[in-house]
Structure P
Amino acid sequence: MALTVGLAYNLKTHLPWGRGNVEDEAADFDDPQTIREIAEALEAGGHRVVHLPYDAGLFAALERSRPDVVFNLAEGWGDRNRESIVPAMLEYLGIPYTGSDPLTLGCALDKHWSKLLVTQAGLPTARSFKVSPGAAIPADLGGVRFPMFVKPNAEGSSKGIRFSSKVTSLSELEAMVEWVHQTYDQPALVEEYLPGREFSIGLLGNGHRLRSLPLVAVRPGKDVPEVALGADPANEFIYSYEVKHLNLETAECPAAVPDALTQRIEDLAMAVWQVFECRDVARVDFKLDIDGEPSFLEINPLPSLSREWSFLALEGRAVGLDYSALILSILDECLIRCGLADDTAAGRWAKWRAESQNSPRVAGSGN
């Protein structure tokens, strides 16, 4: 079925609301090359693509073009509601779109809210507290023990995470919280530091079609500086903006871990998906605690889809799902969910599940 597909996105080259000289301001926006590659994948599926770059004229462009469906990548501009803006526009106009709705995107971007939801559901996550600009750090430190980890409350793509984000004293905590307030003009989230390895897992589908993609283990590359490494340098490190920006990490997919750990993370990811009522696609990140148990870090219902660097593309390659098929599979799931296509088959990506046990391990880097 050939459709007119709107492609909504933010470009790294278009930042009218910059925060001065913050180096990671555009970290969660897309490169023009990624947009070209996604458009090519959609066109390879027989669809006509209408480009919808995020700017002040987007609403008028949507009214004028009236695409059959929008493939949404737009991060928006502004604060914690920014990812909800384009889906809200599309719902107002009655245009179907890929991915989760405004409420899910808003709750997921606000890390404090997301941890509250996960905790209420009985799922494991590190203890934490939030410090708003102008507020004092609680005297009891919210029951959290050192070492701690400090980050902006409503950012993604490792924005606001630096080698100094891990703090071991009250003076370091105060300095890092103040830096977040001054640099990002938002609350700081303070978590108990998790010393174990970090993992990421993609989910694709809806309802009975929902499946998890292979698990990714995030490891330090050979050029990660010593300041980023922990007590276990082979596995533990601070996955900071400095590391991600320079692609110093290594991602192993499928992760070479015991089957029991893989199954535990898959089960937790599915449970988190249900808590947030995600749709079509998402990525969930976990880190191991001191006992080696996975603990929820965050969920990204608007994950990166870079062909070269994204974890989702890496997971697809690990099971023989090429990039075009991944993009078209996300669109397929949206079309089936919206009643625009029949749920008559298991999808373009159905075969990978049966074959995944024998899939080759793929080394890469991504977010």
Structure Q
Amino acid sequence: MLYYITLTQVCGLRCKYCQNTPDPGIQPIRLNYDLSILRRFISMDDDPIICFYGGDPLMEPELIKGIMEMFPEAKFVIQTNGLRINGLDRDLIRRFSTILVSIDGRREVTDYYRGVGVYDRVLEGVRYIRRCGFEGDLVARMAVSGHTDIYMDVRHLIELGLFDHVHWQLDVLWDYPPAQRYNDFKAWLYGNYFPGINKLLDWWLDELADGNVLGIAPFKGILYRILTGYRLGLLPCGSGIDAFGITTDGRILACPIAPEYKFNVVGHISSSKPGNLYGSIWVDGPCLDCSYLDLCGGRCLFANKTMLWGVDGFSLVCESVKFLIDRLIDVADYVKYCLEVHGIGMEGIKYPPFLNSIEVIP
């Protein structure tokens, strides 16, 4: 199973779509349980994947080191804003299987969302990761909102030559009132995002024709499902199925982003067993009757359960997923042909290789 271990609520940034405001009423600001309890809980899993989570987990480098030393056989993942990565020991960096660094595209876009100078500081950290000899999967993790050009920003990150993969999540369905960071969300979707997806896919296919599989995570992950017939069950992120969050006070969450919701709390590390958590929560409502369910998986547990944008808003976001899936279905035969011509097996587009916190569906 995948365990998101929240080390702190503190981040150090105040991005436009988050406004990081640590609240001790939701969970303690910093981890406050004895690590021996965590050791006992995770040791019951024969094949644990541990993702350090926050806030920014790099605010707590000694905790990272201590937990990594406790579980020498585990796979490790970290989601970070990247600003403090050069404070982490080189040997620890090389132990990660996946490092996800938050960056939203071009300098002007990243700095607009995250603060002036953040883009350059993030890339300084990314270059440090490479100098450390990191050989795992280095992922640019984008938040996509009303100031984003999906084609220009994803292409920019790919062409930096620093990242193995680029993945994005749409800034949707986690706030109320809805669509606060869009002048007109529907107009942005149809006038910006959909045309940008088309251009991005055309570029990806042009590269594929030459035998280059660019690391655009949603394209690879969805095409793998289409071409192999692999089906998800539900929820590509695994929330509540085989992926769980652990709060700073030891509660176990189906989805790590929502510690304040009672429906999301499924246990506590002091009394629960990993094997009893599997399939604790499933999506319901409109997702279960949707013809795209096998490929989409329900997209997001939090969005499905809270419906903060209402049914109409939820459905509009679903249109973004359906558009992406339909476009990839359209080109699937051509992708298969290119893979065969260049001797690239299906493993060449399989993504993620293990449950590494990438949701695949934006």
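Name the one structure among P, Q that helix-only ellipticity at 222 nm (-39500 (n - 2.57) for each DSSP H run of 4 or more, over all residues; to 500) of -11000 was derived from. Answer by label: Q. One of P, Q was used to compute log10 I(q)/I(0) by the Debye sum over Cα atoms at q = 0.10, 0.23 Å⁻¹, for residues 181-300 alone, and the result was -0.34, -1.35. Which label is that? Computing log10 I(q)/I(0) by the Debye sum over Cα atoms at q = 0.10, 0.23 Å⁻¹, for residues 181-300 alone on every structure in P, Q gives -0.34, -1.35 only for P.
For which of P, Q does distance in nm of label points 7 Å out along Cα→Cβ at positions 77 and 293, calculated from the coordinates, equal 2.4? Before the final figure, lay out each step's value.
Working: P: 4.5; Q: 2.4.
Derived from the structure labelled Q.
Coordinate-derived values only; no laboratory data. Quick caveat, the model's predicted, so the values are computed rather than measured. Cβ atoms are built from the backbone, for glycine too; each structure is taken alone.
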